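So, here come the structures, one by one.
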Structure 1
Amino acid sequence: MQVNIKTIEEIELMRSSGRLLAQVFHMLDDFVQEGVSTLEINNQVDDFIRNTLNARPASVGQYGYQFALNSSVNEVVCHGVPRDSYRLKSRDIINLDITLEKNGFITDSSKMYVMTEADPLAKRLVKTTYEAMWAGINKVKPGATLGDIGAAIQTLAEGKGYSVVKEFCGHGIGREMHEEPQVLHYGKPATGISLQPGMTFTIEPMINQGKAKTKTKKDGWTVITADKKLSAQWEHTILVTQTGYEVLTLRQEEADLV
C-alpha cells in the first residue's frame, strides 16, 4: 500500500479546494427544498462550481459518470443518480455528495438535507450518522490507526441500534479521486496502518436504519438498502497534521466543532 504523503505546497492547494467545496454546500442550503428535482440540484452545482468558483466538478466523467454529484434519497445508501423526474418531497432526507477539483487537487464532501416534515426517526438517523462521522474524525492524529477511526464510528452507530455499511468506505484523496488508503467505517482499535502527518483521506460513514445489507439497482450506480429502510451519510476530507487533524472541507456552521 503506497500512501501519498502531501507536501506543504500540496496541502495548501487541497485547503483551497476544500474551502471552495464548502462554499458549494453554503449555496445549496437555500436551494435544496421540497419541489426541486435532483437534476436541478445537480445542474445548479455544476454551474456554480464551473462559473462562480472557476473550478471543476470532479465526478463528471469519472468512471463514466456524467453528473456533478450523487443525490441519495431515503433508502438510497450512495451513488444516487440525479433525475429530472424526482422532486424532493416533504418527508424526504437526501445526501448530496460532491467532489471538486482546483489546481489539480480534489476534495470530497457530503451533507444530509432533511425536509420539513421528515419523520423524527429519520432525523435521529441523520443526527447519529453525523455524530458517528465526528467520532471517527476525532480519532485522527499521528500514530493513531485506521482501525481506531472505524471502531469509533461502529461503536457509536451500533450503540444507537443502527448498522454500518461495509461495502463502501472512505479513501485517500489528492491528485486522484481515490488514492490509498481505504478508510473502513468499522474495525478494531490499534489495527491497520498508522496515520502520518500529510495524509489526506475521506471519512464518510453510511449508516442504515435497518440491516447493513445493500443492493445495486439496474442502472449500475444506485445503491439501496436491501430492506428498503432509510440510510444516511456524511463526509469530510481530512488532513493529518503534526498534532491532530484538519477538516479541509469544514463548513461555516461547523466552525465551533473543531
Structure 2
Amino acid sequence: MTQTFHDRIETVFRTLALAAGDTIMEIYQRPDFDVRTKSDASPVTEADEAADRLITAGLAAAFPDILLVTEEQAGTHSQQADRFIIVDPLDGTKEFVQRRGDFTVNIALVENGVPVRGVVYAPAKGRMFYTRADGSSVEEAGPFDPDASGVQTPLAVSKPDNAALIVVASKSHRDAATDAYINRYHVADMTGAGSSLKFCLVAGGEADLYPRLGRTMEWDTAAGHAVLTGAGGSVVRFDDLTPLTYGKPGYENPFFIAHAPGVDLVPDG
C-alpha cells in the first residue's frame, strides 16, 4: 500500500526523534559536555547541535521541498511558507545541563498557521508522544524500535472539574505573574514539568491547564501543540483567548494558555 504524505510524516518524525534522542543521551551520559551561551543568553550544548544536524539531514532527504525552520539555524528564522516543518532538536537545554531529564526532541509540521502533526520525545524519561497520520495523538510505550511502532495508548484530554483543577507549570520559568494568574483558578493540585512535556501532560489528561506567561518561540511549542490538538485540547493566546497561530514574523509567540476544553478560562486582566 502506498504511503500517504501524513503516513510518511508520522514515520519520519518518529524515526528521527528516536535517533536524535540516542545522540542526545550519549552526550548526556558523559561526565562532562560542552556548554556555550548564545547571543540571546540561552545555553546551547553539543547535544543540541548534534541532534540538529541529524534531524536536518533526515528531513532534507525525506521532504526536500518543504521549508525547514530550526532553532539552531538562525538563517531559517527569516524564511516563511504556508507549509513548513519546525524543529527544536533539544527543548529544555537548562534541564539537560542540570541533568534533570525533562528535555525533549520536538518536530512539527505546520500548515496555514496550524501545527497539524508533531512528535515530542523525552529520551531520559522514556516517554514519546506523537500525532498519527490521521491526526489523533498517542503515547507509545518503550522500548522503542526505530523500525516498528510499539504499543500505543490514545491520548485524550481530561473532563476537568473547575472547582478542582490540576495545573502544570514550568520548572525553569515559573514567575510571580504566572503564580498570580494560576491563583485565579480553583486549583486542586500543581505539577511541574520542563520543556514541551507540559503540553503532553494536558493531552494525556494528567493536567487540565498550562498557562505560559513568558517568552517562547514557535519551535518550543509547535510539536506539543499538535499533540494536544490531536488529543482534543486547545492552545489560545493569553491576551484575547483566540487560537495561537504559527508562522509569525521571527517565530516568536505571545503568552498563551494550553487547556482541556472544559476549563473555564479566566481572561487577561
Structure 3
Amino acid sequence: MPTVIVCHVVPARAADITLGIIGPHEYDLPVDFKPFNVLVQYGDGNAAGHSYGSGGQRTPTGGSHTWSGMTKYVHFRSFEAIPHVGFAFELIQTESYKLADGTNYGGLGPTIVGPAAWFKPNKHSTFGIQTFMQTPYGTRDATSTNYWSNISSLIFDYEWKHFSFDGDAGTVVGSTKHQKDQHSYSPGVVFYTNLRFSWKATKKFEPFLAFDWQNVTGTRDNTLRQYLDNSNSREIALGPGLMYNINQHFSLTARYSHSLEGRNTPETNAYYVKFVYLWQ
C-alpha cells in the first residue's frame, strides 16, 4: 500500500492557509484493498515578520511566530458491497503555540473528525470528497474557535511515469459564535485550494512545488447587523519541498512556503514537516 493520507487542518487563522500541510501523492489513494491504518505527525512553524494591509501593502508590523502540530490516526478500508471505492475515517488532535507582542501561549486546539471517499476514473487518477467537523474548544480560550465548523473539499490526483499532480478545492463554513456577555458573530466562509506538482526523481526522493490559495469572506457582527472592518482576507503562497520515502511503511516530507501576495493577514514565511507510519 502507498504511504498516503487524507489531510486536514484547523481552518483559517493568521498566516494559515487551510490544508496547506498536504504533500505530494496526498490523494494518490487505492481502491479494493485490505483495511490498513496510518499514524501521522505534522509540524509547522511560521515566522511572520510582516503582514498585509487592506490594500495588499506589505508592512513590517502585525506579525507573529507560531508553531503548530497535528497528531492524526486514520483507518482506511473498502467494502465488497461497494466495489472500486475507497473510504477513510480520521481522528485528529491539533496543537499550537504562539509568540506575539511580548506574550506567548499554547496548548491543545480543537479536535477534527470525519470521513472521506474516493474512486479511480482510471488507473492513473483518483477523485473523491472529504467532509469533516471541527469542535469549538481547545484546552484554553486562546486555542479555541468557540464555534463548530465544517471542512469539505473535492480531492484529486493524477500520476504520470515521472511526475505527479494532486490537490484539493473546498470551503470551511462555521456556525454562529455565541459567548456569554459578548456579541454574536458569524465567521467568514473560507474558500481554498492546494496544488502539488512533483518530480519522481528516484524511488526514494521526490522534489515538488506547492501552491496554496485562500480567500476568507468578512466576519458579521449579528448584534450590530454589520460586517467587521477589514475582517476579510486573501493570501497566495508558493514554495518548494522534498518527499523522502524511507520504505513502504515510513515517509518524511519537508517544505518551505512564502506568501506571493495577501490582504488583511500576516505573511506566510513557513516550514512544514510530515512523518507518516503505515501498518495493517
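Where a number appears in this text, it was derived from the coordinates with a stated rule and is not lab data. Values in this document were obtained by computation on a predicted structure and should not be read as measured data. Cβ atoms are built from the backbone, for glycine too; each structure is taken alone.
Summary table
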{"quantity": "Among 1, 2, 3, structure where Rg and Dmax of the Cα atoms in Å as derived comes to 17.1, 48", "calculated": "1"}
{"quantity": "Comparison of 1, 2, 3 by distance in nm of label points 7 Å out along Cα→Cβ at positions 164 and 196 - largest value held by", "calculated": "2"}
{"quantity": "Label whose coordinates, when Cα extents along the principal axes in Å, for residues 76-211 alone is calculated, return 43, 39, 34 (choices 1, 2, 3)", "calculated": "2"}
